[in-house]
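Below you'll find a set of structures to go through.
Read-outs throughout are calculated quantities, based only on the coordinates presented, and are distinct from any laboratory measurement. Keep in mind it's a predicted model, so treat the numbers as computed, not measured. Cβ atoms are built from the backbone, for glycine too; each structure is taken alone.
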Structure I
């Protein structure tokens, strides 16, 4: 994706994720049937505005995600046509915590993007966490679910 990389968050500054996008990610993860779900989030002016689910093409989708190449290319094309930039890559952990696995760290691409992970593996609670991943290392960043006026 083109456009400048987002500036690192100031200490204590939370990323703002519209509730309608968070709700769609959580619903998709719940419908995943034990499979990791994945996709992209597009932004305009640095603010997340669109969700682009991408099929998981991993050989073992219960344990990892690998975006379907055609689906990812299509999502990026749609993002570009909507004059959006890549804001985040999201995926779920049906059984594990909402933090990057060793495989997630090793295979992470697009270091300028936020990595959102939703966990279904906690008792009765859905957990959503945001991470910056670069050079095989992850740093959790605060995230705030916000109401927006655009539905």
Structure II
């Protein structure tokens, strides 16, 4: 676990997790279709039925200038997609992929070499292993969109 994650107590991490999930699930940011799309991907979690479509606008400097998503799923899936779109806007695609890989590593119990900020709260899904796939679906879809992989991103 990285040093930043150690700075928060387990109780603080749980509370932050609850607050972020509820806030972003009730009022997802960047929900809807973008008017100008350069990259898109579908994400499916067949285990619990989460489905999303991610839309990215990547500029000529390889920077994500906008991101949005549509779909349906559990509170964790929707909240994670909302948090992800907030986090990646303004990042270069390579930075977004590195951040995504670090986030996925973090929620699956591996060390994260990248400072995740408030997104370290998603580590709360570790207590519910069946929910890890819900939390990582949007991140897998983002990686697929950047690679222009036309197959649906899956958590399986």
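helix-only ellipticity at 222 nm (-39500 (n - 2.57) for each DSSP H run of 4 or more, over all residues; to 500) computed as -13500: which structure among I, II?
Label of the originating structure: II.
As an exercise: mean count of other Cβ atoms within 10 Å over residues 82-89, calculated from one structure in I, II, equals 19.9. Which structure is it?
Derived from I, not from the others.
Comparing relative contact order in percent (Cα under 8 Å, 6 or more apart) across structures I, II, which is largest?
Top value of relative contact order in percent (Cα under 8 Å, 6 or more apart) goes to structure II.
Given a value of 8.2 for mean projected area of the Cα convex hull in nm², point me to the structure among I, II it was derived from.
The read-out comes from structure II.
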